[in-house]
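Alright, structures below, take your time with them.
Where a number appears in this text, it was derived from the coordinates with a stated rule and is not lab data. Please read these numbers as outputs of a predicted model, since none were measured by experiment.
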Structure P
Amino acid sequence: MFKLLKKFSARIFGGLFRKKDNLKIGFYGPPNAGKTSLANKICKDWTGEDIGTVSNVPHETRNVQIKEKVEIKYKGKTLMFKLIDTPGIATKIDYENFMKFGLKKKKAKKRAKEATQGIIEAIQWLDDMDAVIIVLDSTQNPYSQVNITIIGNLVARKIPILIAANKIDLKKSDVKKIESAFPEYEVVGISAKEGKNIDEFYESLFKLSKKI
């Protein structure tokens with residue numbers, strides 16, 4: 001299902017960071033973890049526009065969404081990249097789950113089909129990523145098949161990873177559990193909805209850029 005890692009194209013060295021034309025950073029994770037919320041926060045901060053819509057219904061994002069030339073300036077440093085927001089990765093999609101949110105059977109089946117196609121598209125995009133932000137819901141158990149599968153495929157491709165532990169504004173949030181689950185990666189706790197720790201996230205993003 002997954003192709004072998006493609007060779008990275010030539011890097012341009014400059015300043016403190018290695019830079020590359022058309023740098024691509026993808027946002028991956030399970031449904032409703034807050035990928036689009038975080039992508040919207042970044043795009044709103046630096047481009048003035050959202051990238052997509054969010055809702056409580058799983059798989060609101062069912063197509064890859066792209067924002068070209070997002071330029072972040074932080075503590076005298078600049079990072080330019082293409083932001084790619086992907087549909088939530090799931091091992092199984094049952095249309096009946098959407099009906100629990102009030103969707104009629106026909107619409108639920110349509111959403112399930114689109115969500116499945118979106119997952120395939122997200123997986124295909126992995127071959128083009130230079131780095132990936134994995135967005136996890138810090139109120140949920142990180143030891144899931146989906147999370148392990150996502151990280152496993154990124155490791156196989158040698159793609160640099162940063163984990164954003166989202167929803168720290170909620171009482172059940174447990175960032176330390178995510179840190180324990182994936183100790184080899186940097187984990188930054190954030191609330192994309194309320195903007196908490198976003199500066200810390202940007203600092204971690206610049207650290208991630210050093211690995212590209």
Structure Q
Amino acid sequence: MVTIGQESVENLLTAVAAKTPTPGGGAVAAIMSALAAALGQMVVNYSCSKPSLADYKALHEEALRTLAELQGSALRLADADAEAFAHLSDLWGLPADDVRRQAEWNDAVAAAIDAPRQVMGASMATLRLTERLSGKTVRNLRSDLAITALLAEAGARAAACNVRINIPLLNDKAQAAELEAQVVGILQQAAKICAAVQEACCT
């Protein structure tokens with residue numbers, strides 16, 4: 001099976017545009033997160049060889065390693081999100097009292113929430129690295145670092161939509177309320193970090 005990460009850009013866009021449920025918003029959120037991590041790597045790759053930035057060598061090495069891992073993880077999560085949606089959608093088509101639906105429902109909902117939650121986590125990790133890198137990379141690539149932050153925040157916000165749409169499906173209402181509070185907190189933090197990076201890079 002061809003994974004999302006193996007698709008050409010043209011084929012991926014065609015698949016997203018098609019009248020099919022997947023790849024959809026969940027995959028797009030994960031791809032935005034992967035793009036952020038990739039662009040961040042480009043900025044660091046140009047920066048790590050500059051003698052004037054030698055004091056940040058350890059940070060650059062950490063960033064390259066971490067961003068590469070985040071990029072790969074986000075692409076895998078794009079496929080995981082599609083698989084989780086397909087499973088949940090399959091169960092939706094069964095009667096509410098169907099034995100299989102009742103047996104698999106909680107795990108299916110959990111999986112449909114878990115993938116975008118992990119995308120939010122990956123996006124936040126990229127954002128935090130971008131904030132740490134502000135002022136410590138090639139000056140001419142400040143706009144690219146700013147775009148990295150914008151993409152990462154967009155990935156987190158987009159993934160949050162997929163978390164939230166599934167929260168009402170949770171049987172445990174206390175868990176649902178706690179999860180919603182976590183999403184709100186993460187998005188507030190993401191917006192704050194992204195704004196700080198924009199301020200540092202675009203002024």
Structure R
Amino acid sequence: MKLYFGPLACSMATRIALHELNLEADYVEVCPSTKSTLPAGDDYLKVNPMGLVPALVTDEGQVITENLAVLEYLAELSGRMPEARSARAELRQWLAFLSTELHKAVFTPFFDRSADDHARAYALKKAPQRLSVLEARLTGREVLVGAEFSVADAFLVTILNWAQATPVDLQPYPGLNAYAERHRRRPSVAAAITHELPLYIAEKKRERARVSA
């Protein structure tokens with residue numbers, strides 16, 4: 001398999017999941033500004049016309065995009081997708097919640113250059129309701145779904161990591177804050193951040209150089 005990723009982007013959830021599920025993949029970094037691969041400079045739009053990460057190329061050559069589809073595919077591939085219909089529905093429910101209500105509705109405006117202050121203020125206003133839902137869910141729980149760390153947790157811990165770079169404050173939510181701190185120390189998560197943080201810093205330096213050129 002091959003994973004196209006952006007440093008510390010939502011594709012980090014796939015990196016974490018691959019490690020947790022003991023699945024091997026080649027990793028190809030994508031520059032968010034030029035939509036080209038690094039260091040080869042290939043046109044990423046030929047892989048995913050939307051230019052977004054992640055994109056997972058399976059061993060059969062299929063290209064899978066969108067976090068929900070990629071994470072569910074990996075869970076199926078590794079035999080870690082719940083067998084019970086109700087449990088599968090619950091996993092998909094939380095993956096959809098994270099993708100639409102947290103990732104897109106709350107955090108995306110803070111990383112989207114085209115979003116104005118009004119859009120960011122609106123996103124911040126929507127955050128408490130969504131974070132409160134997660135706070136209630138995680139009270140007395142170690143993981144989001146089921147009894148062990150799942151692809152949903154890989155996605156959630158990736159999103160919560162962005163709070164450090166945005167005005168989204170996790171402190172009013174002790175259960176959620178403890179969840180984030182606990183799982184940042186998880187080997188798969190710590191390794192992903194350790195690997196991708198230097199790439200993210202390098203990406204920001206290249207971006208500043210392009211702007212000032």
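State the single structure among P, Q, R that was used to calculate semi-axes √(5λ) of the Cα gyration tensor in Å, giving 26, 23, 15.
Values: P: 27, 19, 17; Q: 35, 19, 13; R: 26, 23, 15.
Checking each candidate, the match is R.
Please state which of the structures P, Q, R yields -27500 when helix-only ellipticity at 222 nm (-39500 (n - 2.57) for each DSSP H run of 4 or more, over all residues; to 500) is computed from it. Show your work: numbers first, answer last.
Details: P: -10000; Q: -27500; R: -16000.
The read-out was computed on structure Q.
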